[in-house]
Structure P
Amino acid sequence: MRLDKFLQVSRLIKRRTVANQVCSRGQVQVNGQPAKASRELKEGDVLTIDLRSRGQIVCEVLRVPAGNVRKDQAESLYRILSRDPEGGSRKVGAGR
């Protein structure tokens, strides 16, 4: 499954277009490497997502679904490893 689709299906990011934009700005890393929205994910990948306003989230992909999943099953797709409310790569005075 594509990275942007996984972010949307897992509800880490609300909309796929926003997930795509976050990826294109370099705010998402897979296994420590900047990742494009089209990157294929697999179980065990570690995602680092810098959401600026909500901070930085590091999570492990536990399961890659074949398609959409119900809302109550979305959190079973990943495990949060760390959450930094301050964000990881925010620069002082930098705009959005």
Structure Q
Amino acid sequence: MRFDKFCQSCMLPKKHDLFEVGTEKDGSNNNDYCKLCYVEGEFTQLEIKSGKQMQEFVKGVLKEQVIGKVKRWFYTCSIPQLKRWKKRKCC
């Protein structure tokens, strides 16, 4: 799977209507992350410290949107392999 087509934090597809590019402190774009996860050079949800925690967060959001269990798993199973989480060895 090509992960470059997704936010490297939450796996929101870049082609999704909600996707807006994240920004650096100088206002330039950061194409790796969406604006829901990364603004002005910092991650927005500092309490989320691991890919596993991000999976649970995204599953909760999808559940609120009445997305079925199988689709929730499918949409989140690769989150720990994304750039933000893969480089982290521990919480």
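Please treat every number below as a calculation from the coordinates, not as lab data. Since the structure is predicted, the reported quantities are computational estimates derived from the model, not experimental observations. Cβ atoms are built from the backbone, for glycine too; each structure is taken alone.
For the reader, a short list of remarks on this structure follows.
- Label whose coordinates, when percent of Cα pairs over 16 Å apart, for residues 21-76 alone is calculated, return 48 (choices P, Q): P
- Source structure of the calculated read-out (helix-only ellipticity at 222 nm (-39500 (n - 2.57) for each DSSP H run of 4 or more, over all residues; to 500), -8000) within P, Q: Q.
- Value 1.6, calculated as distance in nm of label points 7 Å out along Cα→Cβ at positions 29 and 45, assigned to which of P, Q: P
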